[in-house]
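> Presented below are the structures under discussion, each in the form of structure tokens.
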Structure 1
Amino acid sequence: MRIRFAGLTDVGRSRTNNEDAFHISRVAPLCAVADGMGGHNAGEVASDLALRTLRAIYDESPDDQEVATLMATLRDGWPFERRAPEHDEERRLVEALVKANAVIHAIAQRESSHRGMGTTMVAASFIETGIYLAHVGDSRAYRLRDGRLERITRDHSLADEYLQMGILREDELPQFPYKNVITRALGLAPVIEPAVRFTSLQRGDLFLLCTDGLTDPLDEATIARVVSGDRSDLNEMCRRLVDAANAAGGPDNITVVVASVVER
């Protein structure tokens, strides 16, 4: 299988600065999206640090001395006590998010202007047999297969917890006053456990990674219509997604990455 990637980030209609960021690897079939949070532009710092750490883990930024110095103080280790990784790539991807968390937390503790900064992140690494997804927060991954859009990550959010417990119904989400409260993010605690999932690949699959600037103003039916269109220009598909979110009000920064699975 061969993977084609494209990505786009946009400030949206209501914000004056963009705290989102995305990464498409130059050396591996890897992509990621991050949505920063924190005052005094610290959200921008957090999302940037998350992606810089990811690049360092995948040997794409050997001259990033700040991240390299901080990572040198961290111990390697698989964060899940209950099970071992299924594949070396699962280990590498999850450890990348664990180290990104530690790097962001260390700088937040060191720099008073960055105290409390954090970021969501969803990252996807493609291997021959499938895709490993690791995420923290409410940035999401979707898969379009045979015309059906399926969300393949579960938000680390108060709203999602309430849904799982039966306290909240799907139809009540638009009126839920705390729907944007997340329960897990990189940088807010010294140690974090990302969620990880493996899913299969088929020729024709399309994967979408995105921040909540896309999923808050647009329902999944609208997103499905956009990504079910022409794939000849993935950059244009990203632009159509961003334009749709802005047309629906653009209440937040919007970031999307799409990955299309094609034959070699």
Structure 2
Amino acid sequence: MPYFSANGTNLFYEITGTGTPLLFSHEFAGDYTSWDLQVRHFSRKYQVITYNARGYPPSDVPDDPALYSQDQSVEDIKLLLNHLNIDQAYLCGLSMGGSAILNFGIKYPNMAKALIVASAGSGSDDPEQFRKSGGTLADALLSNGMANGIQQYATGPTRIQLRRKDPKTWDDFYQGLCSHSAQGSALTFRGIQMKRESLYTLESDLKNMTIPTLIIIGDEDYPCVNPAIFMKQHIPSSGLSVLPQSGHAINLEDPDLFNQAIQHFISSIENGAWV
């Protein structure tokens, strides 16, 4: 298994295919395998890079809460690209990964050919309630274990769409989620989701972005709808793609539409048609 050292924390990664680099960053409830349907599609033309964030075995699960933050997630992406001697890449992230990708583009714009920000912005509309429920979730994971602590989260109002559309994929998603590290997941939620600022605080940074950006959202992913519209309104070089009757895990719910949107976006950039 290939690993790289992110300031002493060993993170697992996988590369498939050749061509222009295209990196995928997973959500809180996922891992590198969540992108399998994207890897199969895009590795025909691109060098696809997936990885597991810190706290997600086989990556290391540090005990120190200070080692989990959104800033650290951004640095981990930079360190992975540096490790692979990649100066610039297409970058795609979902939810937690989408927030990391967006903030990477703000901090390291010269390393991003383009950004795909999917299902990002949870907690922006009601940060206090989001942190309260996040603390409850983290406590449940540590007290009850991953399988018992995560069930309500996995069947929430933005997850039932996947179970309705594709029960087998939802079962695979749920079994994968139950196999995650309870400690790593609790530290991730406390250190990243619960401490990151509302996406609305990034207004001035978004207005100054010149990176081509595709925002993708499911229309039933209600905590992320307003943040997606906000990003579209403030990133000058952005476009918004909305998937109908879709929840949070849109790369799993509607992989063909999700992949098609990304492929059209990248092709538009490469053809000089993206404004």
Structure 3
Amino acid sequence: MPRMRIALLTIVAMFAFAGNSLLCRVALKGTSIDPATFTSVRIASAAIVLWLILRSRRASQPVAGNWLSAFALFAYAAAFSFAYVSLAAGTGALLLFGAVQATMIGYGFSRGERLHLLQWTGLACALAGLVGLVLPGVSAPPLLPSLLMLGAGVAWGVYSLRGKRAADPTATTAGNFLRAIPFAAAVSLAMVAHTSIDRMGLIFAAISGALTSGVGYVIWYAALKDLKAATAASVQLSVPLIAAAGGIVLLGEPLTARLALSSVAILGGIALVIARR
């Protein structure tokens, strides 16, 4: 694949991932849709789009995936939505991707990978940044939503690790989204007393599922085939920065000194770890 095309696909995928944060935040902040309904619509619309993409490739191609991966995908999407009721777009994306990278780095360490001094320094910086971000204070994000977003990052890290060896990532992702629908429906049913339907909120949720999730993942997997692992991990560090910039420009969210310093510590620290790898 030509380098220019790889670069373009990668850029589009990163903006799609940041778009998930912005769409979820604007829906839960600017409309009356509830997080459970947002999650259900997002998962269902992604499943439909991915299924249609598979059918356009080959009518008889079955979906893949498994129930454990589907539950990890659902756990990510649900925690993501409930966290964004209170978190700013940039803060949420920073917590999410920090937890994703920490989960994947921790898994590698548990499998026998060893860190060099520079990597340990980077890991310490990243952990200090995460702690500094959520420590109580005037500009600290609320604790429970922060913990939910960290949980979403862990779930996404687990999902990513389980899907690393997928023979057909699109078929696997489509199957996992389809299997995640019952889990999302169960949460919506349990939260029926708090259900709130909003037309614009539903549109944002559908766009988040169909475009920035469904199509975004297909684009990312197309680029991923030609990217080295360290490069793939590194470029994802741009997502919190894109989301933070979008939150400031589009949603009027403030850029606090705490967020700026934490971003430098977390993203810089992770970059030191994965660059050596």
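> Rank structures 1, 2, 3 by distance in nm of label points 7 Å out along Cα→Cβ at positions 57 and 185 and report only the one at the top, that is, the highest.
3
> Taking FRET efficiency 1/(1 + (r/R0)^6) of positions 9 and 41 (r between Cβ atoms, R0 = 30 Å, to 0.05) as the quantity of interest, name the structure among 1, 2, 3 where it is greatest.
Ranking 1, 2, 3 on FRET efficiency 1/(1 + (r/R0)^6) of positions 9 and 41 (r between Cβ atoms, R0 = 30 Å, to 0.05), first place is 1.
> Let me ask something additional. Compare relative contact order in percent (Cα under 8 Å, 6 or more apart) across structures 1, 2, 3 and report the one with the greatest value.
By relative contact order in percent (Cα under 8 Å, 6 or more apart), the leading structure of 1, 2, 3 is 3.
> From 1, 2, 3, which structure was Rg and Dmax of the Cα atoms in Å = 17.1, 53 calculated on?
On the way: 1: 17.6, 50; 2: 17.1, 53; 3: 18.0, 56.
Structure of origin is 2.
> For which of the structures 1, 2, 3 does the calculation of helix-only ellipticity at 222 nm (-39500 (n - 2.57) for each DSSP H run of 4 or more, over all residues; to 500) return -12500?
Corresponding structure: 2.
Here, each number is a calculation from the coordinates, and none is a lab measurement. Note that the structure is a prediction, hence the values are computed from the model and not measured. Cβ atoms are built from the backbone, for glycine too; each structure is taken alone.
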